[in-house]
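Trainee: Each structure below appears as structure tokens.
Values in this text are rule-based calculations from the coordinates and carry no lab data. Quick caveat, the model's predicted, so the values are computed rather than measured. Cβ atoms are built from the backbone, for glycine too; each structure is taken alone.
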Structure 1
């Protein structure tokens with residue numbers, strides 16, 4: 001709360017009231033209040049507030065907002081406008097933030113932050129060491145820390161040997177599942193020539209150790225999940241995640257400790273390990289940047305086989321291209337099948353691939369209204385515009401396609417019916433063509449008895 005009040009004052013010049021313990025904003029002249037949900041959710045304190053006391057509520061770390069404490073506060077101030085801000089939108093329990101928020105106002109992605117120079121580029125290196133965690137149980141949607149510590153123990157010396165090959169001269173933070181494992185690994189690293197320290201929630205000298213690490217007295221800092229939020233040391237240029245997790249938000253928080261910019265730092269090295277699990281749901285470097293599972297799998301394969309650190313943006317781009325090529329091959333087969341269909345409407349997949357709309361192909365509904373079935377009005381509009389509506393499962397996807405169709409009409413691009421006709425005759429990516437180009441070609445085909453005119457090879461024809 002102190003950090004928040006300081007930053008609000010620096011940016012806006014506004015001083016803040018504080019709502020915690022004996023302090024309260026009631027009776028204060030300040031327009032902004034900073035408070036914790038732990039304090040505000042208390043019945044006695046909450047009932048002191050008129051329900052219209054706050055006009056606007058801003059929730060930091062908004063992925064927590066669907067928990068009972070937040071819901072209690074928000075229900076009390078039911079007329080307030082609510083804005084949530086978070087760097088980690090995923091939750092271990094998969095509860096949907098659409099229960100609190102109606103729409104996504106703004107998204108700033110990790111790749112964009114790296115490209116625009118706000119975060120450090122990330123290079124991932126897979127260490128060829130197989131760590132078997134198939135026997136580790138799960139709890140609350142993630143691996144149990146106690147079991148992880150036991151499963152990890154036999155590999156600690158091997159891990160230290162591998163680290164010595166690539167990050168002996170780097171400033172490294174290591175995340176481990178248990179305090180005792182973290183302390184043991186610190187001792188092993190020191191045996192291997194590192195200058196390592198360890199911090200945990202009970203460390204009496206924690207502040208001193210963190211300051212010493214920041215100043216370079218230590219080059220490795222081991223911790224048991226203590227440093228996932230609220231701690232910054234920009235000079236960290238290597239992250240080692242020895243606390244495998246299924247939760248992308250937790251994984252992002254761990255890696256995020258090394259993404260800050262610092263003088264002389266040109267990238268963050270992220271060490272990845274070959275975790276052996278029964279299910280492929282473990283977070284890996286691809287989870288930081290990939291929205292689609294098939295791209296993430298392809299990217300993971302590339303990093304594993306490289307043997308050298310790979311820039312995650314470049315690896316993702318290559319994986320994306322591979323997936324698109326595979327999709328196009330699959331689509332070509334699907335198009336052959338579509339030729340025999342009597343209907344004149346375009347399958348949504350064909351439309352998405354033809355116009356090269358990755359955002360539509362990988363769409364996942366986030367808010368309640370998006371998950372509902374398409375309305376009759378949406379279905380009627382889609383069919384009228386040439387899209388076969390039966391394969392569109394939710395209102396959000398229907399809305400996105402209708403918006404895209406309207407935008408394409410205004411930009412003078414091809415219609416779904418033009419796409420269906422020309423691609424059924426072997427022309428490619430008709431969705432990228434201009435409407436008039438497609439119309440002129442269809443007129444030529446019609447004038448030729450619905451046969452492709454001589455001199456035109458559909459597979460090579462460029463109509464853009």
Structure 2
């Protein structure tokens with residue numbers, strides 16, 4: 001971290017748990033209980049995935065907006081406590097569907113308009129003004145997307161697709177109710193998140209977010225700012241993002257995001273990125289930038305290609321971008337996700353701006369003693385993980401290894417008396433890396449059935465939730481002792 005005052009100026013430890021994996025999956029009482037669990041466990045970082053509104057597949061890395069929060073995370077129970085929603089509606093039981101929540105959020109706005117105080121109304125108005133630079137477009141985009149039965153903006157009528165002035169004016173007048181509803185939901189999300197963040201910060205817990213490098217094709221930003229993306233006159237992508245064949249996939253990963261028009265972004269001082277970063281820093285104390293290597297060079301895949309194999313590396317102006325960001329936000333509270341194919345140029349870019357990299361212990365035990373993920377090769381300015389949301393759980397990973405590799409790992413870890421995943425957790429806490437992060441599945445010693453995501457697939461991901469009954473009574477004390485032994489506060 002650049003500067004002694006940064007979040008990683010001291011040794012810390014934390015847990016990776018996306019809010020959707022909380023019991024109930026929202027920002028309600030269970031989220032506050034989890035913050036208490038972290039504090040009791042002697043941990044000071046809560047890492048989560050991107051918070052934006054998702055498409056139907058639920059992936060937080062393909063959001064409908066780079067600024068907006070996901071209304072699915074709004075706690076109906078807390079809305080009832082505000083007096084804006086009937087108490088019975090706030091306890092949905094088994095009927096918490098998207099349609100049900102939509103109905104409740106509409107009812108909440110109606111209750112707000114009837115019963116909110118002058119102070120609350122003023123707060124909503126102030127939020128809309130402060131975030132208007134993205135909220136105006138996002139709210140209209142959401143309203144139009146609903147009117148067009150959920151179709152992507154590329155498939156809307158041409159006048160709406162191309163944002164013709166008369167069509168936009170008519171849409172704003174026609175959809176005023178839906179637009180105001182979208183603004184209200186964002187206000188509620190940001191309010192609930194900020195209340196949770198304040199609660200966590202008061203207990204010494206930092207919130208660690210995640211910012212994807214790319215933007216979903218079907219998103220408010222691509223629709224509203226086509227000039228910043230490599231699109232043709234009809235809005236069709238000329239090339240899409242992904243990664244070449246790697247550890248996760250023999251054919252690479254074709255993500256499908258449109259690539260940036262970096263020349264246009266650089267021409268106005270990366271204003272789009274500065275605004276994006278400002279929103280994220282309003283939500284988080286520390287931010288991981290996903291696919292950091294794409295800022296030095298990105299994998300460009302022809303739009304017509306079915307896989308990522310036929311892509312090529314193209315240089316990106318990462319140095320100029322991070323210079324602009326540093327001039328606005330100094331120090332930069334960022335962590336670089338530098339996994340995968342990393343070149344000396346990528347390392348140089350990260351090091352120039354003092355950004356911590358990532359060390360994943362599940363990657364450490366093949367390739368010999370020079371493997372950078374082995375704990376004795378770690379750097380102080382880094383974040384160590386047992387695994388990430390893209391990995392199997394540590395128990396699931398270990399179970400799939402050959403007996404000889406299992407034995408090698410256990411010998412490296414000192415033939416521990418503890419059973420997996422605890423030897424690897426202990427190794428993470430003992431690392432010289434300033435921050436150690438362990439997925440919640442690992443501290444609960446869960447197997448591969450509880451994996452969060454399998455890269456390169458779209459089915460059955462992002463659905464995992466834990467239950468407090470899975471949490472052993474002695475777990476907070478065990479974690480607290482590890483944090484104490486290895487100097488993580």
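Trainee: As an exercise: mean count of other Cβ atoms within 10 Å over residues 116-123, calculated from one structure in 1, 2, equals 11.6. Which structure is it?
Mentor: Working through the options, I get structure 2.
Trainee: Given structures 1, 2, which gives the highest value for distance in nm of label points 7 Å out along Cα→Cβ at positions 364 and 380?
Mentor: By distance in nm of label points 7 Å out along Cα→Cβ at positions 364 and 380, the leading structure of 1, 2 is 1.
Trainee: Suppose Cα Rg over 2.2 N^0.38 Å works out to 0.98; of 1, 2, which structure was it derived from?
Mentor: Computed on structure 2.
Trainee: Let me ask something else. Which structure, out of 1, 2, was FRET efficiency 1/(1 + (r/R0)^6) of positions 20 and 412 (r between Cβ atoms, R0 = 35 Å, to 0.05) derived from, given a value of 0.05? Kindly include the intermediate steps, with their values, before the conclusion.
Mentor: On the way: 1: 0.05; 2: 0.55.
For FRET efficiency 1/(1 + (r/R0)^6) of positions 20 and 412 (r between Cβ atoms, R0 = 35 Å, to 0.05), the value 0.05 is produced by structure 1.
Trainee: Moving to a separate point now. Tell me which structure, out of 1, 2, gives 20 once relative contact order in percent (Cα under 8 Å, 6 or more apart) is calculated.
Mentor: 2
Trainee: I have 13.0, 35 for Rg and Dmax of the Cα atoms in Å, for residues 156-275 alone, calculated from one of the structures 1, 2. Which structure is it? Please list the in-between numbers first.
Mentor: Working: 1: 13.0, 35; 2: 18.9, 51.
Going through each structure in turn, the value belongs to 1.
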